[in-house]
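**Q** Following this line, the structures themselves.
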Structure 1
Amino acid sequence: MKEITKICCIGAGYVGGPTMSVIAKKCPGITVTVVDINADRISAWNDENLDNLPIYEPGLKEIIAETRNKNLFFSTEIDKAIDEAEMIFISVNTPTKTYGKGKGQASDLKYIELCARNIAQVAKEDKIVVEKSTLPVRTAKTIKEILDNTGKGVNFEILSNPEFLAEGTAIDDLLNADRILIGGENTPSGQKAKEILGNVYAQWLPAERILQTNVWSSELSKLVANAFLAQRISSINSISALCEKTDANVAEVAKAIGLDSRIGPKFLNASVGFGGSCFQKDILNLVYIAKSYNLTEVAEYWEQVITLNDYQKRRFANNIVNTLYNTVSGKKIVFYGWAFKKDTNDTRESAAIYVADALLDEQAEILVYDPKVSAERVYADLDYLNTRSEKQNRKLVTVVSDPVEATKDAHAVAILTEWDVFNELPWTTIYDQMLKPAFIFDGRRILDKNRFEEIGFKFYQIGEGK
């Protein structure tokens, strides 16, 4: 196999778009084509107005401006891109199954299989196929079986190259990756394929950060990395509940233990709970795999991480109800933030969705402000839960564009995303126009308690006693 000059990526989502953009920027000698069956998504990637890109990531639009239609292309012509490419990344969605065997835990691999069958049908020459989607262990074997039974005599090398991006910092994570993991078979051709992919990343990353493993270790490493990070969040969130009962301060506890070099300070920020497309999905996948091998205790251990996260969201919602005199029926509560974290417009598994759902069950009136999330997305998230009718969701929830105006005659403000802009709002004005007592529930611990109590707010912050 020779060094590659043409890459195709199937899937123009949160992983495929940014990853391929950075590869195009750093490898000007490689033509990169990102394809997707969703014509609207591809159209958005090709929009002349870079503010209309389907994904918001700091630094992304600048890279798109530099590379698009030069050596980076977005297209719906999937077969053409597959045929021309020497290396094909599979970066499609692998949601948790909502039906059949493994419902609620296992990954739904139907899109992966469709990709493999499409590649098998189109390919006329040898290809390197790279798993970029997060997949269960041994999925590569399934892909290879499909590809090797085309009857065309084409040789496919399957590599696992999991992404370790954090949304909101994805571009920096790609440009300055801690490590690049490349898993493949330890055969001469498999080793060569790993080296070819490694040479792509070596265009901008030092060789010591590019790790080679067997394909099974690579697939499992992705699930385990996210499970360990989520575990830390659930661990500190469990302590936040204890802090509130004992008048300890969770920030002080986190700082004290984070200074221990064996523990470290990262992912010890207590909050209303983690969200995003990866943490919960990957843990559930890990749980399902453990159960499938009859490792019941292992499965139960990791399942508790999810249980704690659900508890934290439920606890936050219950505290709002209890503090507002045990009823929020007809009361106006303003949500600041809907995205699962700042600097992204991704709302998948966002804590805000589930806190809102709990309060809507209590007939609260919710107004939502998020600087990057559309009204259509907010309603789609709530409708997907199928808790109540679409008509009811639109009656009880209003998405607003003015965060200050929204608080007029409101009973409470709840901080659900840690957007920096929320610290800069005119809080004295907001206090003056809210009903009294005016409550703030800081689910992300981004506001200064003393400052807000001086203004006059009744202030609740996760991880601190009242």
Structure 2
Amino acid sequence: MRLASSRPLTRSYWLQSLEENLQPTLPLEGEYNADVAIVGGGFVGLWTALTLKERDPDINVVVLEQDICGGGASGRNGGFVMSWWPKIGSLLSFCTKEQALFLAHAAECAIGELGEFCEQHQIDAHYACKGWFWTATTPAHIDSWNSTLAMCARLGVELFIRVSQEEVARATGSDVHLAGVYERSNATVQPGALVRGMRDVALKAGIRIFEQTPVTTIDPGKSVRLTSIKGHVNATSVVLASNAWAALVPELSKLIVPVNSSIVITEPISEKLKKMGWTGQESITDSQLMVDYYRTTRDGRIAFGKGTGALAYNSQINSTFSEHAQSIELTEADFRRTYPELASTQLTNAWSGPIDRTYDSLPVFGTLSGSQNIHYGIGWSGNGVGPSRLGGRILASLALGSLDEWSTCPLVGRNCKTFSPEPFRYLGGTLVRNAVIRKERAEMSGIRPSAIDRMLAGLAPAGLEDKA
């Protein structure tokens, strides 16, 4: 089984701002034995490692990361710490009511747990629990949230608060926002600082982390052998926590498709933000399928992202997932549309990153066929900062062979709609993506999209929220 792929070419603003503290650990050299080997040093891999150590302080855990911890998706996202309540309909499609409530409540609790973790370990990850506005920025998207709110109401859960056009425009600093709902439990972090803080906690706990150590092959067996450039690890159990790179494993490639998302960062504009009234630190999304997501930063910048959805042929992680010019242009265009009064504001940083998208935008866990000790957790679909805490618990239970509420939860071994093989995946995915772009541009302009674009866009996987 081969895993190595090209690495991202540029660092995100989040990691660049920590540059003086980004010295990697030494890469793996020679032979090393472990109880559990984890491939991937992002949020999922580190939470798994930390959970294993919590449950068994004597366990020998090693993390193998091809770049630096956080160099992949974990250090390149928008820093939104969200729950799974917007996905309650998707959860109910394969869970019982009790199971769906368990997972949704657990994901909500993980947001507060993250803040407590940062406080306990004195990690300055800029954690701010200020809530989330889910908005409509065109008349076609007003009330996109109604089915989710109705589903929550049937479950006896009241989380979302409807806000008027005046309220949402005032809170977001832009009258482009026509309507919205507010959910108070969501938070934001500086994701680069969080993942590097987690790395430090893991090292202090005795977890061995080898950065700049791409895993080139995995040989299954009672003792799994992982090969890197200059060394090997022999492990009783293996966890694949490699996000979009998991698409290089044939069995997993049908479950996920790597797509990109892009972010632009402004120069510091604290005084302008005060004049706009955007001072509450809430996170904001619109209701496009290629969602816009944005928030302010501690140093008075705007981080504005867009799920731009570009693919690479054969799921190769190439420059599409680091410096994709068209995606960055789409993102800047939406930023300028949302905040036209900031036309003269300069952008200081821009990058793209990978998302391991499943059809319903919820993760899937399991064990590779023909193996009892190679486990995976993939498909975070752009919402992994908070739920990865649960992923760590699920994967730790799988690696330890524990029969508990995590290893038996419905996310494990679930039947997912699969993606087509190449070349249909790339050609079809690009066709659908272009239709989505045309459809949403038309809606933003107040024009009814063509029937063919509406039809093709309907074939796209679900986004951050359930489809209306």
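Taken together, the values in this text are just the output of simple stated rules run on the coordinates, not laboratory data. Since this is a predicted model, take the numbers as computed values, not measurements. Cβ atoms are built from the backbone, for glycine too; each structure is taken alone.
**Q** Identify which of structures 1, 2 gives the largest calculated value of mean count of other Cβ atoms within 10 Å over residues 37-44.
**A** Top value of mean count of other Cβ atoms within 10 Å over residues 37-44, among 1, 2, belongs to structure 2.
**Q** Something else: Can you rank 1, 2 by mean projected area of the Cα convex hull in nm² and just name the one with the largest value?
**A** Top value of mean projected area of the Cα convex hull in nm², among 1, 2, belongs to structure 1.
**Q** Who wins on volume of the Cα convex hull per residue in Å³, for residues 101-308 alone among 1, 2, i.e. which is largest?
**A** By volume of the Cα convex hull per residue in Å³, for residues 101-308 alone, the leading structure of 1, 2 is 2.
**Q** A value of 5.3 was computed for distance in nm of label points 7 Å out along Cα→Cβ at positions 237 and 277; which of 1, 2 is the source structure?
**A** Working through the options, I get structure 2.
**Q** Let me ask another. 60 is what came out when percent of Cα pairs over 13 Å apart, for residues 341-404 alone was calculated for one structure; which of 1, 2 is it?
**A** Only structure 1 yields this read-out.
**Q** I would also like to ask the following. To test your reading of the models, identify which of 1, 2 gives -9000 for helix-only ellipticity at 222 nm (-39500 (n - 2.57) for each DSSP H run of 4 or more, over all residues; to 500) when calculated.
**A** Computed on structure 2.
**Q** Determine which structure produced the value 12 for relative contact order in percent (Cα under 8 Å, 6 or more apart), calculated from the coordinates; the candidates are 1, 2.
**A** Attributed to the structure labelled 1.
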